[in-house]
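Chemist: Listed next: structures, encoded as structure tokens.
Derivation of every value follows stated rules applied to the coordinates shown; laboratory data play no part. Quick caveat, the model's predicted, so the values are computed rather than measured. Cβ atoms are built from the backbone, for glycine too; each structure is taken alone.
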Structure 1
Amino acid sequence: MRRLLPAMNEVNAALDSLNRYRNTPGGTLRLNVPVSAARLVLPALVPEFIRRYPNIQLEIVAGK
């Protein structure tokens, strides 16, 4: 049983890592926003969003 304990600990650690990854949002978020929002609102919000969600890529399209 003693010899199995380290292996079981490794399996548990791997499962914990998978569960954390599964709970982490990821992918591409596409935003279509007015030019004014792209200039005035997004600069204040995007840095914090990127910090909180590093696995999400933003695609921003600014138009009328």
Structure 2
Amino acid sequence: MSDATYTLFFEAGDAYEKYLQDEKEKSWYDTGIAADGDDQILVLVTCTADQKDERIVILGRKR
């Protein structure tokens, strides 16, 4: 997980699209749900018991 995971706002342009693509590439599962630059997303972050600096990140897309 990188600091980019915690980005709250994006400048206009390709930065948001790149963020979504980067997060998708790190995904453990392919849910078949895609987000694009017009979507709003919710990011949930939780720690794990495995390592103190490891996190699980879940992204949800607003309908």
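Chemist: Can you spot which of 1, 2 the value -17500 was calculated from, given it is helix-only ellipticity at 222 nm (-39500 (n - 2.57) for each DSSP H run of 4 or more, over all residues; to 500)?
Modeler: 1
Chemist: Here's another thing I want to ask about it. Upon calculation of relative contact order in percent (Cα under 8 Å, 6 or more apart) from the atomic coordinates, which of the structures 1, 2 produces 44?
Modeler: Values: 1: 44; 2: 26.
Attributed to the structure labelled 1.
Chemist: Which structure, out of 1, 2, was distance in nm of label points 7 Å out along Cα→Cβ at positions 6 and 38 calculated from, if the result is 3.3? Could you put the intermediate results ahead of the total?
Modeler: Numbers: 1: 5.6; 2: 3.3.
Label of the originating structure: 2.
Chemist: Continuing with the same structure: Can you spot which of 1, 2 the value 67, 17, 10 was calculated from, given it is Cα extents along the principal axes in Å? Spell out each step's value before the answer.
Modeler: On the way: 1: 67, 17, 10; 2: 36, 25, 19.
The structure behind it is 1.
Chemist: A value of 0.15 was derived for FRET efficiency 1/(1 + (r/R0)^6) of positions 14 and 30 (r between Cβ atoms, R0 = 25 Å, to 0.05); which structure in 1, 2 was it taken from?
Modeler: Values: 1: 0.15; 2: 0.65.
Corresponding structure: 1.
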